[in-house]
Structure 1
Amino acid sequence: MKKVLVTGSAGLVGSESVQFFCEKGFEVHGIDNNMRAFFFGNAGDTNWNKQRLIRLYKNYHHHNVDIRDEKSIHTLFTAHDFSLIIHAAAQPSHDWAAKEPLTDFSINAQATAFLLESCRLYCPGAVFIFVSTNKVYGDRPNTLPLTELETRFELSVGHRYWRGIDESMSIDRSLHSIFGASKAAADLMAQEYGRYFGLKTGIFRAGCITGPGHSAVSLHGFLAFLVKCIAEGKQYTIYGYKGKQVRDNIQSYDLVQAFYEFYRKPRSGEVYNIGGSRHANVSLLEAITKIEKILHKKVKLKHIKKPRIGDHMWYISDVSKFQSHYPAWKYRYDIDAILEDLCRH
């Protein structure tokens, strides 16, 4: 039985990966020590998801390990011959990173190096998937010639990035946020272990990822958190851009399907922008209108004029590179299906 290692296994992407590969018949090992509760308090606690996975899957094995613990990581790799590593664990918040930059860097960058090196030493034939972020581009997308429309910012049809931002956008000379910088460091290391050492590394620069497995909080997981606020009658705060900021959203199921396609036919040091693309994108104002209609409830809003530092006014991923390499991959969820799914849960 082939073995898979998933870091951040009780989080959104991690738990979706565990579920997918357990149901495929793999032996899945998950690393998660519930750091999300440390970052975000009780609302971010992922223990419920860990217990759900343990209950559902006999071929799932949970390890309460900190990914920064180099000795424990090496011990795990020496005990198991992994054919796939999905590295989804991270400190995911702009705002939290600014409070503890060194903690953020140790989790996002240093721990990624530990995992890559363990892969190189103990299972160099394995596929290594790194969940990166569109924040590696910093605030450069905000320099695009955006037009303010009634409900969103938008690029004009015909602009080179109208269909979405591709991998050619520079990550240099822009404001990244501390979080964006630590993820960029890890992103580059994953590329280098592919290009320099020849490991089968795939770097997925995700837009907004969402799904029912999200322990969403105000600092991370905006779409799921927005649904939660409207459903529970709690106030939601919009930071800047009049609520017209645009995000593409990819359901965690669709993202893990992309991982599986890469696993089946891996490359070395390959970078992919991955997200909802033009298939699934929405502004904050548009999302509110859609959710209100589904739930038959009105949002309670607070507006703060100043945006979060480095936040994007508009970001849509161009996924055409990934689709050209893996034409069998298709979306299951558009934006309406994503919101219906979140509202049901």
Structure 2
Amino acid sequence: MKRKRMVQSMSKKDVLILGIESSCDETAASVVKNGREVLSNVISSQIKLHTLYGGVVPEIASRKHIEKINQVVRQALADAEVTLDDLDAVGVTYGPGLVGALLVGVAEAKAIAYAKKLPLVGVHHIEGHVSANYIEHKELEPPFLCEIISGGHTHLVIVKDYGEFEILGRTRDDAAGEAFDKVARAIGLGYPGGPKIDKLSNEGNPEAISFPRAHIEAAPYDFSFSGLKSAVLNYLNKCKMTGEEICEADVAASFQKAVVDVLVDNAMRAAKDYHIEKLAIAGGVASNQHLRTAMEQACTKAGISFYRPSPIFCTDNAAMIGVAAYYEYQKGTRSGLDLNAVPNLKLGER
């Protein structure tokens, strides 16, 4: 009865999208209303499982997705108090990501779309991260600048319109999140590295060790974290060889500050050069508290409006996929039942 009352209260123009996400180690499903209202957001995380191996094991991730996908979809529908018959479309991440993991979500979405004769909308994972900002910032609309920072990606883009991007910069080597994981492993923190470094940094001195900040003259908005990672490893090796005591908290804090400085500097430079007054961040590393604080302070000083999702919407989730799918759906984007996983899908490609 409760579900019926809710569905009846919806006007005919309301659009309900089921979002599905399985690109890495989170199996997720969500129901999103009109692109901005999240009715449910269910995430089954595999972090504890992959911690045993020090990182994500693709084959194990795929198997877990198969076990959990039906459960999270059913739970998302139940939490939203709707059924498959109430949906207007199904949105799903089809790239980039781990191919086996992606295939599980894509197969689920295609099966539902076929069985219920619903439109299918393939969603780019990075577009989903950008779209996470629309959930809690109802006033945010393109154009704006967005920095997407995750374990596999570091991009600086102008969001020209919904689903339309101009790429200003990207990483030349390691993504920021990848560097966090590798440095965390080197100082004995384990996986996942980002949250552990963020926490340990509170106990350290960010000025204790001078680590390099890479700036590329020919490409001022690009990123490079490989040299920084190597500098941390060299520092640790030197300390071990000379018997010098290592303060893990200082290493974590100094490394993190070097990453944050580059992320903030590049974003501020682009905002100034392109005269953009709205800046958003997205992706798993966007949940880093030191980055969020530093970016907010820089934006306030520059008179720029700053937007960031809550941490739950920074890490992989299906709500952001449902939001992105809504705007693609409104533009008329439709995927066929031949939709396939594209593990190396580039931003802007379909």
Structure 3
Amino acid sequence: MADNIKRITKMAGKHSVQFHEPPSIISVSSIAGKKEGEGPLGSYFDVVHEDPMVGKKTWEEAESEFMKQAAEKALEKANLKNTDIRYIIGGDLLGQLIATSFGIAELQIPMFGVFGACSTMGESMILGAMLVDGGYAKKVIAITSSHFAGAEKQFRYPLDYGNQRPYSASWTVTGSGAAVIACQKDAKNQGFNTDIIIPGATVGKIVDFGIKDNMNMGAAMVPAAFDTIKQNFEDFGVKPDYYDKIITGDLGYVGSEILVDMLKEKGYDISNNHMDCGVEIYDQNEQDTHAGGSGCSCSAITFAGYVMKRLRDKEWKRVLFVPTGALLSQVSFNEGKTIPGIAHGVIVESR
């Protein structure tokens, strides 16, 4: 990180952390569905499945298979075995994290199950980096998944109903993304490329602006993204141009415009270096996804596929990766509750 960021303590500002020995991301994987593979980022994904069921009987089983394959691919790319991983940190959108628990059970890796809705990849990466920097693990996997049909079934309408989707609605990404986070010194001694590091992060807090429309997730999550990005700037004493890209998870077209305007009102102009995974993953003109992509894997596979490629090729030196999540459930929505949001910011650098 910049020389002006002091390393006296691992705490930075109000909500952030800085790592004295920044962990490295030594391997990533991205397993995508057919629609995602047909989008602008399709060539960056490790595997694209033509069949969204991947040979399984239910959507939920299919999502578990996506996650299992993501974990296995991340291990394969690093020439690692499951026994080389101390912990796996992950979650998904389904009730009780069933995609995760059933998907990675046979790997027999000690697991932390986390739920941050679509911000789960950011939360998992931060917790994984903390475990590694704290000396509690040498290698961990951060992982998450989502599935269009499973999410529609749980949060909206059965697919057979054929309801009309408003233009503010987003399309849940089918796929799974994973990252192996390792102790930099240990990984370097083992011959791994340790050029991509996580020097710090900003943990988001729950922000609720009273939005109740589950067909406009972008607007519901914007306040949380705004709060985390602004807090990151303040905690580390940096300006927007400190980052080559500020990458939100799945605000889509609607939310992204609102975010830029909100930050501009506070004196932060991110219009030139902001990118949203939900905007990038689909072709708005050709794929009919309305407001763009959403879901846990929207940010996860975009990061693992596209963003990491840009960092490894040294096209970008430093990014702020901010997956965003809407914290609703079937119960809360049916009871007429609002949709709180949360966003977690992970600083990722290429040295």
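Read-outs: derived from the displayed coordinates by stated rules, not from any lab. Bear in mind the structure is a predicted one, so any value in this text is a computation, not a measurement. Cβ atoms are built from the backbone, for glycine too; each structure is taken alone.
Where does the value 2.8 come from, among 1, 2, 3, when distance in nm of label points 7 Å out along Cα→Cβ at positions 271 and 303 is the thing being computed?
Checking each candidate, the match is 3.
Upon calculation of helix-only ellipticity at 222 nm (-39500 (n - 2.57) for each DSSP H run of 4 or more, over all residues; to 500) from the atomic coordinates, which of the structures 1, 2, 3 produces -9000?
3
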